[in-house]
Structure P
Amino acid sequence: MVTANDNSDNVSVLLGAGNGSFAAAVNYGVGDEPWSVTVSDLDGDGDSDLAVANRNSSNNVSVLLGIGNGTFAGAVNYGAVDNCRSVTAADLDGDGDSDLAAANAGSANVSVLLNDSSGSFAAAVNFGAGNGPYSVTASDLDGDGDLDLATANYLSDNVSVLLGRGDGTFAAQTTYAAGDGPTSVYAADLDGDGDLDLATANHYSNNVSVLLNTGEPDTNPPTAPTNLSTTPGDRKVTLTWSANTEP
């Protein structure tokens, strides 16, 4: 079990005994006011690593690589933007390793940090979300095989969906109304139709919002290519035309 400790600027690791009990906590220093933590194999060695969202003056994500025996190396910090509240790990660019996405409540965006396969991360690239995103999740929401992002926007009472292009970049957000003050968002097939729906926990309205995925494909016809040219003399032309309408 791992906890992010907002007041002591560290994370606690409590190793399970296998019977429902846990050893005493071992603490590891991270950035200023850690708000959430996720567990994933970030360096591909088969051991669990930690990524921590630090929300206050440090405004960064701390990565602690696992040694393999339940202990962790010191934190390496990567810049996010402002008031980082949540971090999730997923393969956002389709290269087989886990990247990071962080929700920045103070700057109304999501930071994407791509993994170089060793557990080190490129500089953050930011994508706009709603006002005050407190939580981010990564799932294939449109069924195209690429991971998309959804954020719970605490101050604008809605959810932002950013469809992934498969290369670690994302289309502009589409927003959907939620309850009052959503603080977390989760993706799952809630109606059994094979696609992923969204649920948010709403702080001020004391309820849960369920947003069912319509599963409807993009019905806009692709634009046919025009003004094609080829090199004279080879007596042939090869055309490659993708009907993908994703921006």
Structure Q
Amino acid sequence: MITAGLWRVGGAAARRFSSAALPRLTLEQALTSSHMIQSAIESPPALQLLRAARERTDAAEKWQLVNQVLIQATLQVSTSLGFPASAQGFEAYTRAFSDLLRTDSDEARRALQQTVDARWAMLLRHGYGCDPAPPLTLQQARALVIDLVDSLQEPELLRQLDGSSAGLTGRLSTEERQTMVGRILVQEQMKVLGTHGFRGAEGFAQAQVCLMAHASDAVVTAALASAMQNLYARAGIDLMAALRQATTAAT
């Protein structure tokens, strides 16, 4: 099950790959490829999948399908720039793009961020039938993440995710555990997000997009990513293996 937290952790882990073995992005390439990804998202096959996502009532399944469209569109474009058509290639492209978002040039950052905002506006519009929520201030984003991290440390949740033979996950296969953990984490996050005004499946997706705008902040990204990584490990799941599997399944 793909979640925003999974991709945050995967993006951080991508830094372990040798940068010399993978392509790099120029600002022009990043802008051009981002516009190409937007076009791919609005292709007939992608729109068909987004319509299917919009009809789903399960929030975790809906989020997974929308992410599947994004992965497919990204790989379709990034491979033309020399990135591998694999989880490693997806992570490397995402990392290279994120590095440019931290450039010292305000003009370049704004231009790149506008393409990211437009991309997610398309995904939300076609996959959820909603627009992006108003942006969160850094203070609001941090407060939301702190509440999310606290909720992910609740004893009952930890018991459910315990990978030992006494836990619920101990009797399941790896694939079943991945699906169960993804669904549990989405449901747990939705409880917290509702208290911050993000309600239902649409609110869940809107909140993820709002938090992505603060991905360069260590509190927002690292704290939540660490909590999610610990939970997957507690359930006996190799997070990077799960990411690679999810990316492969989406292609």
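If you rank structures P, Q by mean count of other Cβ atoms within 10 Å over residues 77-84, which sits at the top with the largest value? Write down the numbers at each step before the final one.
Numbers: P: 20.6; Q: 17.4.
Result for mean count of other Cβ atoms within 10 Å over residues 77-84 over P, Q: largest is P.
Quick check on the output: 3.6 is distance in nm of label points 7 Å out along Cα→Cβ at positions 45 and 157, derived from one of P, Q. Which one produced it? List each step's numbers first, then the result.
Numbers: P: 4.9; Q: 3.6.
For distance in nm of label points 7 Å out along Cα→Cβ at positions 45 and 157, the value 3.6 is produced by structure Q.
So if we calculate volume of the Cα convex hull per residue in Å³ for every structure here (P, Q), which label has the highest result? Provide the component values of the computation, followed by the final result.
Values: P: 179; Q: 117.
Ranking P, Q on volume of the Cα convex hull per residue in Å³, first place is P.
Quick check: 1.7 is what I get for distance in nm of label points 7 Å out along Cα→Cβ at positions 37 and 189, calculated from one of P, Q. Which structure matches?
On the way: P: 3.3; Q: 1.7.
Answer by label: Q.
For the read-out helix-only ellipticity at 222 nm (-39500 (n - 2.57) for each DSSP H run of 4 or more, over all residues; to 500), a value of -23500 was computed from one structure; give its label from P, Q. Spell out each step's value before the answer.
Numbers: P: 0; Q: -23500.
The value was obtained from structure Q.
Here relative contact order in percent (Cα under 8 Å, 6 or more apart) was calculated and came to 30; which of the structures P, Q was it taken from? Intermediate results must be reported in sequence, preceding the final value.
Numbers: P: 10; Q: 30.
Clearly, the read-out refers to Q.
We did not get these values from a lab; they are worked out from the coordinates using the rules stated. These numbers were taken from a predicted model, which means no experiment stands behind them. Cβ atoms are built from the backbone, for glycine too; each structure is taken alone.
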